[in-house]
Structure P
């Protein structure tokens with residue numbers, strides 16, 4: 001197994017959608033930071049995916065585009081911008097993963113039933129092994145998190161730590 005960690009669409013703008021979304025993101029970021037730390041400890045790649053939407057002014061350099069200050073993503077991590085739900089669609093993500101020699105994709109981020117699930121399915125379509133990090137995905141509706149975790153392979157944060165050892 002050659003793993004990579006994806007952090008999908010955890011951006012400041014999405015905290016403004018609703019108090020439920022902000023709380024969900026805040027809780028997920030705690031788990032995402034744990035996963036980032038574990039990947040760094042083992043010198044494994046972290047890829048930060050950020051959504052762009054011109055009509056909503058969600059663009060690099062604009063307020064809301066960046067990751068939240070409390071998230072441990074670094075400028076030295078790989079950053080990929082996307083415009084579709086599936087992070088593989090019309091981006092360099094698949095080539096980047098191939099260049100890294102990775103075959104297993106641990107997925108965290110926002111929004112569970114949209115970009116997270118689309119990217120999970122996209123990874124499967126490319127014969128990669130996607131695995132969600134449980135409690136590391138967020139949504140505007142907690143029921144969607146439960147549904148996506150039920151549909152997809154996932155590991156708890158503790159199990160992820162053991163797998164990486």
Structure Q
């Protein structure tokens with residue numbers, strides 16, 4: 001467009017066009033080209049401003065993405081550390097359980113396993129202040145008297161939930 005305007009202006013300035021009608025037409029075309037060039041330049045400026053704003057927004061969002069990624073990496077590292085700690089603790093507990101189970105009679109372990117399956121993973125419950133912590137019900141006086149009278153190595157069960165009762169000094173006997 002600039003080249004065309006320069007060429008037309010050169011023709012006008014050279015005096016090669018002598019007809020008044022052609023001169024007038026050439027001047028109108030130059031004015032039209034100048035107006036169109038101004039409009040296009042305005043559009044280019046607007047596009048450049050929008051591009052600059054988009055680049056700034058992209059830079060801002062990139063920074064936010066980096067911050068979120070850093071947080072995600074931190075959380076992942078903490079999760080992995082917690083999982084490793086849990087795995088180590090589970091291994092220790094498993095070894096301790098194996099040592100403890102070795103001293104318990106097989107028939108009692110079999111009973112415990114069945115009760116554990118039936119009661120959602122809890123086959124034995126602590127007797128605490130005359131209450132079974134498996135079903136959370138207080139034992140009646142007859143049950144408590146039976147438990148008091150039983151030998152320390154006798155396996156006692158809750159009449160309500162049938163779990164094995166573990167007697168402790170806090171049992172309330």
Structure R
């Protein structure tokens with residue numbers, strides 16, 4: 001495990017996953033992991049991230065959801081506080097707008113950049129599998145089409161080409 005992986009584990013530890021498998025981070029815990037001791041200072045970072053999200057054409061409400069949570073205060077008492085649940089994309093935008101002078105911010109930027117690249121590679125692998133599956137389906141359809149042509153008595157190459165063209169149009 002590299003130093004980055006060990007230090008980035010803070011971001012993994014505060015990650016939440018809902019029953020549908022959707023991951024998110026609490027803005028309060030995220031701010032703390034980045035080294036922000038005052039939530040008001042982190043709010044400016046969140047505001048910039050929301051603006052970047054909006055300007056990129058993404059619906060902000062898909063990536064930043066405001067909720068009220070109960071937190072523990074002294075002697076077991078609880079208090080309601082507002083927090084924002086952030087998608088991975090929102091975290092990425094927030095960390096790009098965070099104070100680069102904070103060492104944890106640099107670690108977070110590295111973590112989310114690596115995770116984003118891993119997701120891109122995973123998406124590319126899925127797309128490659130889809131392409132291969134479609135290619136195999138096409139091969140199967142071509143074999144079926146050739147069998148149907150033979151069954152219909154098509155022998156001449158020109159007639160076969162016409163038959164095949166009609167078959168493609170039918171797909």
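Sorting P, Q, R by relative contact order in percent (Cα under 8 Å, 6 or more apart) from high to low puts P first, with the largest value. Work out the source of -21000 here, i.e. which of P, Q, R gives that when helix-only ellipticity at 222 nm (-39500 (n - 2.57) for each DSSP H run of 4 or more, over all residues; to 500) is computed. It must be structure R, since only it matches. Between structures P, Q, R, the calculation of distance in nm of label points 7 Å out along Cα→Cβ at positions 57 and 73 yields its largest number for R. Comparing mean count of other Cβ atoms within 10 Å over residues 33-40 across structures P, Q, R, the highest value is found for P.
Values in this text are rule-based calculations from the coordinates and carry no lab data. As the structure is a prediction and not an experimental result, all values here were calculated from the model. Cβ atoms are built from the backbone, for glycine too; each structure is taken alone.
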